[in-house]
Structures are given as C-alpha cells and as structure tokens.
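Some structures to go through are shown next.
Values in this text are rule-based calculations from the coordinates and carry no lab data. Model, not experiment: these values are computed from the prediction.
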Structure 1
Amino acid sequence: MKKVFLATLLLLVILLSTPLIQASEIDQERVDLFLASQKMLTQEKAPPRMKIGMVLSTLGTDSEVTVGARVESRLDRESKFNIITETTYLKGEQTLAGFVSFKFAPFAGNRLDAYIGAGVGYAEGFRYQAFAGIDITKHFFAEARYVNHPGGIANSRVHLATGFQFTY
C-alpha cells in the first residue's frame, strides 16, 4: 500500500510539474524573442555609419549625364555632419573630377532629410562646389549643385545630381 501510494504521489508530481517546466521554457523563449526584436529595432533606427553609391549628374561641359561613385561617412553620432568623397568621369573632357565635401543635415532622422554642403576638388583645375539636397528614401537622393566649372543648366554652372546608395 505504501509503494502504491508513493508511486501515485511520484506520478502526480511528475504530471503536475511538466506543464510548469514547459511554460517557463516558453516564457523564456518569448522574453528572448522580445529582447532580440528590441535590439533589431534599435539597430534599424540608428543612423548608418557609411553610405556607398553611384551618382548621375550633369557635371561637365557637354551637359550630358555623367556617372560617378560616392562614399559618405558620418562624423558624429546623429549623422548631422558627414564627409563625402566623390569621383565622376567627365565624358566631354575625358578626365576624372573628384571632390571632398562636408555635408550638414540639420533634420537627419526626421521625415524631411534635407541637407546642405560644400567642398573642394579637381575638375580640369581647382574647383569648389556648394550643394543642397534631399534623401528621398534611405537609398535614393537628389541634389542641386553650384560648381565653378563650365556648363550646367543653361550655362549657369548649376548641376543636378541624383543617385542610389547602400547604407552600412
């Protein structure tokens, strides 16, 4: 009788504790999943450290579309101050143009990602540029630039640029 009672008691303890153990494992999985999603959300909201992309612009004397490469690196945590290096092949001149620019984005992280900037470079001589632009999406941008280089819209030296960029 004692053996039957002990066996029954042991069976009851095992049956009653199994759902509790499983429930605590499920709860731990939920907590882990919640923490992982919070970490992913924080990483997604953080500004990118670097943007690498392609630029199409009207820079050059023939005012055709020229192709270039662009690398943008942030200088601060909020990505309000960035440095941009850019190289463009000028078809009409059959040479390369390169610029190093500083970009200021006072509205970084808001719905309106507008920015301004200025830089210096080389395009058949020492050149400077000033620009204003907007990040249309995370991967696309558009700019209007003033460059002291012949050409531009109606020879005004104002050049348009747009591009695609990957963020890292």
Structure 2
Amino acid sequence: MPGKTKNQNSKTGLFIGALIFGGLGIFLLFGWVQNLQMAHASKSWPSVQGTVVSSRVVRIQELTDKKKKRPQYSYKPLVKYSYSVEGQGYLSSRISFGDYYTNKRDHARHIVAAYPAGKTVRVYYDPEAPMHSVLERKAGLGNKLHLLLGFLFVLGGFLLLYGFFVKLFRGE
C-alpha cells in the first residue's frame, strides 16, 4: 500500500491540531471553572489572623526576544504568610485563586506593597483542609487569563476542525 498523499497528511494535521488546540482550551476553561468554584466556596471559610513572613516580587526569565536579542521577563508577587488553626501552624503563599505572573513589574510591586513583611493579615482557610488558604476570597486576574486563553484555544480547535471537514467533504 503506498504512503499517504499530501492531502491526507494535511487532513490528518488539521484533525490532530484541532484535538490539541481544543483539548488545551478545555483544560484551561476547566481551570477557570475550578478557580471560580473555589472562590465561591471560600466565601464560607472561617478565618484566622496570620502574619506575612516575606513579601517580594520574583522575576522569571521567559523567552528571549530574538529580534531585540534580549530576554523577556515576567513577575510574580510572592507573599508568604503563616497562620495557625487549632494549634497547628501553616505556611502558605496563595493570595487569591488564579494567582498569576505578569509582565508588568509595577503591578506585581503594587500587590506586594499591600502585604509587607510583619503585617497582620486575615487568612481564610478550608475547614476540611486547613493547609489550603487565601488572603483574598476571589478569583484573581490569572483566572481571567484562563478564560481568555481557553476560549481562544477552543475557537482555534473549532477552526481547525472546520478546515478538516471542508477538506473531507470536498474530497481533497
């Protein structure tokens, strides 16, 4: 049996691309829904006083911009805080659901400035698993990125799937 033709390879590539893009989009949308559910559930979580142990902006080198020949950076606000539930001590760094990295250092600095080391903070914790906690009972900006990217990937998957069916029904 001879090998696949160029058109068969094209159809196969479109179908595989649709599965990959669509699957990644669904995965991102699932993360969005999960963060929203956790933010909603946290509205009924109890709270305790905690203390900010450290607060800083972490710079992460991403890709290198080949045209400008310089590295790209993103910034993550990293706030570590301690708290105690029923005599058991915990250390956490989750600010909100859907924490994220940003390419704007000033935005990360703004978040960190709200939580300086030594500050007393209100910590909301999951009563069934007290090691899970947040400082803000909301879905953060990272959650909106999950939604946007998830939608774009699903849309890309549908467009690739559409291309696959067009080629299939035209007999290409």
Structure 3
Amino acid sequence: MMKQALLGEFLHEAESTRKLLQAIPDSALDWKPSEKNWTTAQLASHIAEVYNWYEVTFNQDVFDMGSYQYDKGDIAKAENIVAKFEENLLNAQKAIENSDETTYMNLWKMQAGGNEIFPPMPKIQVIRGFLYNHLYHHRGELIVYLRATGNNVPGLYGPTADDKF
C-alpha cells in the first residue's frame, strides 16, 4: 500500500519534472543567478541525477557517496539533459516497483569514505526527504531560473502567469 502511494506520487511528479526540463531553451543553459549558484544546465542535470539515486536508496541501507559515480553526459544541450532524465526515470520507476515495503522502516544512512553524512534514519523518511522533497526544492529553483531568463514556466500545479485564461 505504501509502495503504491509512493509510485503514484512519483509518476504524477515525474510529468511535472519532464515539462519543466523540456521548457529549458539551450540559450538559458549557461545562466546562473550568482557566482555561488549552479548554471541552469548544472541545476537541470542535478534534477535528472536525483532519479539515479532511487535504486540505491530503495534497495540498500547505506549509500556510499565516496564510491558513487555518475556520468551526467553532455549537458551543453537541453535535449541531452531531458534524455538523461528519461533514462534515470525508467530506472527509478523500476526501483520503486521492485522495492520491498518491509524494508521501508530499515535504518538508512549516507556516508563518504566511512564518514557519516546523514545520521541513520528510516528509509521511508529518506525516500520522502532526500528523493522526493529534495527534487521539488530544485524544481522550484529551476522555475526561478527560467523566469529570470525571460522564459515561460509551465504549470505544474495549475496555470502560471504564462498561460492564457
């Protein structure tokens, strides 16, 4: 039952993520709001990458960022970021569908080189916070990036100022 709820939200929100990533024009990829921020391409690539974390989060109790490797591909074109998102999305969906609900209360932790990054917490808390909410946070940032570069923002939870009524 919990798996079905997670999967339903995942599929619904994946559509919103897709619409948002597809709204990025190549002309906005190098823009960033300050020297401390990522470029639009880096932020969008990170959003796509979050979907790559589902398999290890759902199926392992320890995520070792010290040995984690990820090939983000060529982020010089928005279509490449969307393609990477689609690839990661399919794997993430399989991870949820194949997950064992009886492990959702297992303690999960993230470490790097033996050092704890996050304290152990129930896996379901990590799924909701580290995967789902983390993604929504970065989507919000990307909306600001799109708006700041003069681009239209797709409606995710209803119409935006760009939609005609």
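Laid out as a table, the results:
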{"read-out": "Parent structure of the calculated result 15.3, given that mean projected area of the Cα convex hull in nm² is the read-out and 1, 2, 3 the choices", "value": "2"}
{"read-out": "With relative contact order in percent (Cα under 8 Å, 6 or more apart) derived as 29, matching label from 1, 2, 3", "value": "3"}
